[in-house]
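What follows is a group of structures, each given as C-alpha cells.
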Structure 1
Amino acid sequence: MENKMKNNTPQMNSGAGKKNKQNNKNSLFFMIGMLVIYIVLYALGDDKINDAIVYVYEILKDLLPILVLVYVFMAAMSFMNEKKLRKTIEKAPSWFKYVMMSVLGTLSHGPIYAWYPFLKDLNEKGISKGNAASFLYARGIKLTLLPMLISFFDFKFAMILSVVTFIFALIQGIMIDLTVKNS
C-alpha cells in the first residue's frame, strides 16, 4: 500500500507542474496577442488607442512610486525573522504592543486565516486579545491595493482613510482589552 502511495506522489506533482507551464504559456500568448492588436490599431491611426496609451502612461507614472514602496514593504516582511519578532513583541511595553501589532497587521498580506495560528501562539505567550484585534483591524489597510485606491480616488483620501483605520485599530484593541478585563 505504501509503495502505491509513493508512486502516486510524483505523478501528482508532475501534473501540477504541467498545468502551471500551460497557464504560463497561455498568459504569454494572451499578452503577445494583446500587444499585436494594440500595435495594429496604433498603426491604423485610431485616436482612441492613442488616448488609451496616454491614459495608461499617466496612471503608471503616478502609481509606479507607490508600487515600488509596496514591493519594498512586502520584501522586507519576507526577510523578517519570525522568532525574533515574537520575542520582541512579547518583551515590548503594553502600549507599544498595540502599535507593533497594528503595524504588523498593515504589513501582513495573504489570507486572514493563515494568521490565526500566529496570533493564537502569541496570545498563549502573553499577548492580549486586544493586541490580536489591533492586528486584525489594521489588516483593513491593504498596501497592495493602495495604488488602486489612489487611482480611483486621490492620494489625500487614501492617506486619511489609512491613518484613520490605523488609529481605530489601536482604539479597537484597547477597547477589547478593557471589555475582556472587566467581564
Structure 2
Amino acid sequence: MAIGIFKTFIKRPANTDYQGRDSDETIEILLRKSLYTLFPKFLMAFFLFVAPLFLIPFLAKATVYKVHIFDGPSLFIFALFFYLFAVGFVFEVFLYWYFEVFLVTSKKIVDINKGCRSISETPIINIQDINSKIHGSIGEILNIGSIFIQTAGKTTEFEINMIDNPSVVRDAISDLVTKEKRNGHI
C-alpha cells in the first residue's frame, strides 16, 4: 500500500476540495496517474544527482596555460547550484503529478490537468459509457491503462491515461453513475 500522498486511487478522500464544489456535493473518488509514470523523470533526476560526482573532478583538473580554471569555492558553488536545480526539478515533477487529478463527485466528474491550468467537468448524469483499456505488455504486467468516459455534455469525452487498476476504477465510476441514475436524478 502506498502512503497517503502517493496514493493514486482514493475513495472518499479526506481534506480534499476544489473551487466550484457545491455545498451538498461530496468527492467520491480521487484519481492520479500511476507512480510508474514518474520513473523516467526520476531516472533523469538520479543522473542529475550523480553527474556532479563525475563532472567536478574533471573540472577541478581543467587548466588553461597550466592555470586551474576552477578553484575550490567556485566548484562548491557550481555543485550547490547543480544540486539545487536537481531538487527543484524533482519537486516540480512531484507537484505536477500530485495536482493533476481526476475527481468523481456525487454530482459531476472533474478533470484537473497541467497543474490546474485546464479544468473540465460534466454532470455525472451525462455519462453514457465508460471503457477501460490496457496498452501493451508493460501495461499488462504493471496493470496500468486508460479510462474513456463518453458523455452527452459539452465535453464529449474524458480520457484518463496511465492509471493503476483501470478495470477497478471503471467499475467504481460505473457504480456511482448507476447509483445516481437509480436515485432518479436524471
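The numbers here are math on the coordinates, done by the rules we state, and not lab data. These figures come from a predicted structure and were not determined experimentally. Cβ atoms are built from the backbone, for glycine too; each structure is taken alone.
Upon calculation of Cα extents along the principal axes in Å from the atomic coordinates, which of the structures 1, 2 produces 72, 63, 28? Only structure 1 yields this read-out.
Here FRET efficiency 1/(1 + (r/R0)^6) of positions 59 and 91 (r between Cβ atoms, R0 = 25 Å, to 0.05) was calculated and came to 0.45; which of the structures 1, 2 was it taken from?
Values: 1: 0.05; 2: 0.45.
Working through the options, I get structure 2.
Among the shown structures 1, 2, from which was the value -13500 of helix-only ellipticity at 222 nm (-39500 (n - 2.57) for each DSSP H run of 4 or more, over all residues; to 500) calculated? Source structure for this number: 2.
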